[in-house]
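Structures given as structure tokens follow.
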Structure 1
Amino acid sequence: MISITNDINEAFKRAFVSEARYLHMYGSAGAGKSYAAAQKLLINTCNPNIQNNKLYIIRKSFPSLRRTCWEMIDGLYKKYKLHPYVNKTSWEMAYKSNRIMFSSLDDYNKIMSITDVNKIWIEEPTDLTETEFNMIDMRLRGEEVFGYRQIILTYNPINPNHWLKKRFHDVKDPKAEVLHYTYRDNKYLDKDSVELLEGLKEKNYYLWKIYAEGQWEKLEGLIFPEYTLIDDMPDGEGIYGLDYGFTEPSALNHIIINENNLYIDEILYETNLTNNQLIERMRTFNMGRRKIIADCAEPNRIEEMHKAGFNIHPCKKGQDSVRYSIDSVKNYKIHITKRSINTIKEFQGYVWQRDKNDKALDGVPVDFNNHSVDSTRYAVYTTKGKSKLYFAIARKK
């Protein structure tokens, strides 16, 4: 017997007893929505009164699914000293007769093969189309456990024109329960994260409304308002951009520049990677001796990776280099692969700081959720960037 009552955030207790077919837990960053969803599924697998329960956890891309939901569920089992059956070939966990399966929308056939499911958790359904959601919804037809089946949706609100808002927020669905949370509801959130979220209000009000208040808001002052989504990268070796992190994600992008076009493909976006772990992960990507441009603020990590055999170089930085590197990227038509989920989100939310009169401060971006953007800036500016004189002349014109 285990008890997780003391580990549950007080504000989420309603979510744990909700029997709505569609349970929405949405709101700000750092609210603990995903953790609560993972806890609820764990209870469903460990309850001795439940047998043959079939649960699915779904996210748009599999790398993001493995890095977030899989690790979260795995961590909870370990926390409570439970020992599930784990199969990393089929990406499945089982505790006694109850199963948790993990799937992404990378492969349409995976979703079509889902049958007889009791519970589904969709992490970041804002990444899905309404058609994809409907396809998943039709899979929820397993035996009712405790009298109900349920789809749990955990997400941050983004574009106010999103289908999720129109379908579940603007119109009341009798089968849905929509619960709103912010970082204030998470008693476990660390002080640095709280300060980061609260500090957004002084930098960009619209960003603060979305990420700190969890409200549907249209962002003003987007730095990269235009880009296209593509299925695959064009032919060519290109280069790589790398932004180091640990508690924040390490971000590695593959970049190809072809005449006036800039192509971006997200290769890695993961937290809690030591340099040795990052090196081992990068060795699996078959990068060969292609050039890597990394954050020059981490010379020791660059040197270690150089000794490990990577063709890695520090990026160019200096006075106003952030602005110049942004301009370097904006010189091109930007194309991002559809599988680059985190990169797309960063480009969607990369904005200028704004002054007390709500005027955009040109050249001063908000330093928030910009790891993939930074890796792109480093690579493009260092290899293709123009001189300060070029930009000075261009601005005068």
Structure 2
Amino acid sequence: MSLLAGPVAFIDDELTKVGSQAEALLKEIQATGRPVAWSLTVPDDHDAWFEHWQSLAFVVLDWDLVPGSGGATGSSTLSQFERKKLFDFVTALLERIYCPIFIISAEDTADITRQLVENKSLVIPSGDLDARIAVFPKELLMDNIVQHLSSWLESSPALSALKAWEQQYDTAKNRLFIELNEMSPDWPVYVWRAADSDQVDPAFELASVISTNLLNRFDPVVFDEKAISGYAGPTSGSARRRVAQGRTTVPASKLSPDRVLPGDMFKLAKKDEGEVWLNVSPACHTVGRVIKTMKDGTEVREPVRLQLLRGDRLDRPPTDAALKDLEKGRSNSIVLHTVLDESPYVFRFGDAQIVEWDSIRDRRVGRLLPPFITRVQQMHAAYIQSAGLPKVTFELYAPD
């Protein structure tokens, strides 16, 4: 299956002009069997457009969206108004959908790239143009546009990985819901009622059932080994640490404000002194029980109390030997790396407190994900169940 399989959005003001390059490119894409949503202009209502296009194989976008203009060779001629309209659309697209965006033009592609880079909303922190955007001359794409775009995709490890994973995700999703439908068309009702009876959030429980079953129905994903392992682009230690942090934790801004789970981290001090508190309470303890009051029998939910472990930021180890020293003698604590920033943190099992969730919900800074939080919970459970033994010295075995 092609990495660029799926629906396509094609926006060009000359798509209906007989004999134009845009018309020829559109027909070539349609001939591959791909569904194509085409338009002569970028949508004015971005939200309404994105509501129906949450998943796209790629977007083809003409640079010179001026009705009646055939483009020009040389410096790009896009007016300031049209440029802003196009930039606003591309910015919104980057924020909502992760897919390749191919900007095509009969004009000077180098000058177009320069203008794109000058727009801060289209570049990454390093100052480079977002890797999802590529600029191509229309003439170059006239012979097998899909092959040209697929070849470009192979140079992007992130996009290549996304497309391989996305195809397997769609297969597993369809398989899961077909199988559950065969069990009972109204299967979500039973999951919802069971969760409601257990006094847990039914919506969260239903989502957990779907995601867990979905993951276990995945066939091995065939990633493009050449695009990933053979990547020869620049790398950096800072980027490596940021990626490690991204796979370890989720920032608080991405979490539901109404749901607390094991692994949630809180900054309780007013100043950032490198201190963080980690919730190790089991998931079933993060939902307060519904109880009846003694007086009138009305139902209330008990406050959720979290058991928090204190963590402290450590200096980044300057050598491999220093890194190994961090891990030594940790029966009463655990070191986690790049949890909130690019530094290691040590969590000590004996330094804990119990706090009500409602009193600190606005102090949450992130969530430590499995298997990292699972390991912390396992080690903490072993710590609180350990029995102290007398210290043994060599005197026990010393000769008389």
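Points worth noting:
- Here the criterion is mean count of other Cβ atoms within 10 Å over residues 115-122, and among 1, 2 the highest value is seen for 1.
- Mean count of other Cβ atoms within 10 Å over residues 323-330 derived as 19.9 - corresponding label from 1, 2: 1
- For the structures shown (1, 2), mean count of other Cβ atoms within 10 Å over residues 259-266 is largest in 2.
- Value 4, 16, 21, 21, 18, 12, 5, 2, 1, 0, 0, calculated as P(r) over Cα pairs in 10 Å bins from 0, in percent, assigned to which of 1, 2: 2
- Relative contact order in percent (Cα under 8 Å, 6 or more apart) from the coordinates reads 11; which among 1, 2: 2
- Comparison of 1, 2 - label where distance in nm of label points 7 Å out along Cα→Cβ at positions 91 and 291 is highest: 2
- Read-out helix-only ellipticity at 222 nm (-39500 (n - 2.57) for each DSSP H run of 4 or more, over all residues; to 500), computed value -11500, structure in 1, 2: 2
Just so you know, all these numbers are worked out from the coordinates, no wet-lab data involved. This structure is a prediction, so every number in the text was calculated from the model and none was measured. Cβ atoms are built from the backbone, for glycine too; each structure is taken alone.
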